[in-house]
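Engineer: Heads up, there are several structures right after this.
Computed from the coordinates by the stated procedures, all read-outs in this text should not be read as laboratory data. What you see is a predicted model, and the numbers here were worked out from it, not measured in a lab. Cβ atoms are built from the backbone, for glycine too; each structure is taken alone.
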Structure P
């Protein structure tokens with residue numbers, strides 16, 4: 001995957017996409033494909049190859065705000081099946097942001113699309129034996145439905161758990177903002193509840209000078225899921241995920257919006273097909 005931060009103009013806004021490292025998984029094993037689709041799908045054979053996928057964070061530069069979406073740390077994958085033996089990851093998120101003159105103390109808002117570890121593993125850092133916010137002057141935004149998930153709350157009881165050392169630290173410091181539904185974070189940027197991947201999964205809509213971009217989190221893990229909206233990970237809530245995907249597709253088509261997903265290497269747009277939509281990669285200059 002491309003390890004160089006990529007910048008995209010959206011009206012007067014600059015979007016920077018940062019790959020913190022490539023992970024590897026078998027999409028065919030992860031996706032729960034309806035049996036009725038398995039006989040007709042042209043993708044099934046290719047899905048059962050393990051492939052590399054990026055793990056991406058996004059920076060949004062507005063006139064009066066500096067916003068990070070899904071700050072990830074590749075070292076969080078170290079003891080998981082997603083790690084690639086012998087793989088040398090790119091510089092960490094902070095180093096890559098600093099390549100673009102984006103400093104941690106200047107970040108005003110951090111959006112966590114959902115409470116899966118790869119989307120918030122770079123929100124705290126250990127200094128002098130204490131966990132501290134990586135972006136010291138920011139507020140952190142998570143949907144309440146994810147924070148109140150019983151599994152996450154149980155993890156908060158263990159001071160050594162990853163959740164306790166990240167989200168729990170911010171909550172105790174009063175920096176974690178729990179939001180519900182749709183919210184305008186700052187002018188031109190909205191948080192939109194899009195459940196399915198998790199109860200509180202949210203996406204980010206950026207609109208400037210007539211142009212629109214969505215940060216999708218894990219609404220799609222792969223472009224094949226855009227074409228087949230009923231295909232999804234086994235842990236997803238099927239009904240809510242399909243509804244969230246249809247809502248995004250309708251809006252994105254109407255707005256000719258650019259799309260960034262956490263694990264899709266290309267920036268894209270959706271285009272209509274005879275049976276629905278598909279992801280069309282966009283070449284960036």
Structure Q
């Protein structure tokens with residue numbers, strides 16, 4: 001019995017030590033002085049990226065470092081190395097946040113970033129695994145993640161988003177939108193420019209506030225597109241399995257049926273091209 005208790009205690013201690021190792025983390029903060037429009041490039045191997053607007057004269061960077069090694073290596077020293085010398089470089093108002101050069105750090109350490117930047121910022125951000133959340137910038141904004149959700153709101157210029165797997169949420173965007181996900185829904189409201197939205201699997205819901213080209217494709221899932229009441233456009237809508245519903249008066253050219261509609265609304269205009277392999281399509 002005593003041996004059993006000792007074994008249990010040792011096993012519990014081992015779990016505690018492993019948990020402590022798995023949860024090792026550190027952080028750093030930097031404030032960079034800038035003037036004029038900022039060109040910001042952020043890259044991290046694994047970790048989330050969040051960007052929001054602040055004052056016009058500084059870029060504030062908060063980084064959270066987590067070590068994922070399950071064995072006892074010199075994690076504390078390596079985390080401290082990043083804390084004291086984070087992978088940040090600045091040339092005038094051009095700022096680059098890179099992945100660590102050390103291969104071990106790239107494989108075993110993740111860095112998440114919270115950034116407060118001037119509203120007049122051009123942003124490019126990439127993470128191999130993690131969510132991205134960006135709001136309130138002039139732009140343009142270009143975001144990429146291998147796996148994770150993406151949320152973008154209140155951008156004045158062009159927005160480009162790509163995720164290998166994850167939901168895309170778009171809100172109050174004035175410029176052109178290009179959004180792609182391998183698997184996940186795409187939802188957009190208050191979009192004032194042309195839209196190109198593709199998902200391999202997932203529903204698509206879009207609201208366009210000014211007439212312009214719109215392309216919404218999904219391999220599997222329903223598609224709902226809301227256009228301005230006075231919009232004039234050419235329409236091509238198709239579903240492999242489901243029905244097509246159009247709430248606008250339409251002059252049909254070519255195909256007309258439950259699975260496909262092609263025609264013009266109010267004499268025609270920019271092309272609205274909506275397709276799904278399986279699911280219903282509605283044009284409001």
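Engineer: A value of -0.46, -0.73 was derived for log10 I(q)/I(0) by the Debye sum over Cα atoms at q = 0.08, 0.11 Å⁻¹; which structure in P, Q was it taken from?
Structural biologist: Numbers: P: -0.31, -0.61; Q: -0.46, -0.73.
Of the options listed, only Q reproduces it.
Engineer: Determine which structure produced the value 20.8 for mean count of other Cβ atoms within 10 Å over residues 176-183, calculated from the coordinates; the candidates are P, Q.
Structural biologist: On the way: P: 15.0; Q: 20.8.
Comparing all candidates, it corresponds to Q.
Engineer: If distance in nm of label points 7 Å out along Cα→Cβ at positions 248 and 272 is calculated from each of P, Q, which structure is the one that comes out at 0.4?
Structural biologist: Comparing all candidates, it corresponds to Q.
Engineer: Something else now. Name the one structure among P, Q that distance in nm of label points 7 Å out along Cα→Cβ at positions 128 and 264 of 5.2 was derived from. Don't skip to the end; give the middle numbers.
Structural biologist: Numbers: P: 4.5; Q: 5.2.
So the calculation was done on Q.
Engineer: Ranked on distance in nm of label points 7 Å out along Cα→Cβ at positions 32 and 120, which label among P, Q comes first with the largest value? Please report the intermediate quantities before stating the final value.
Structural biologist: Values: P: 2.3; Q: 1.7.
Largest value of distance in nm of label points 7 Å out along Cα→Cβ at positions 32 and 120: P.
Engineer: Thinking only about relative contact order in percent (Cα under 8 Å, 6 or more apart), which of P, Q has the largest value? Could the numbers behind the result be given before it?
Structural biologist: Working: P: 16; Q: 12.
Greatest value across P, Q: structure P.
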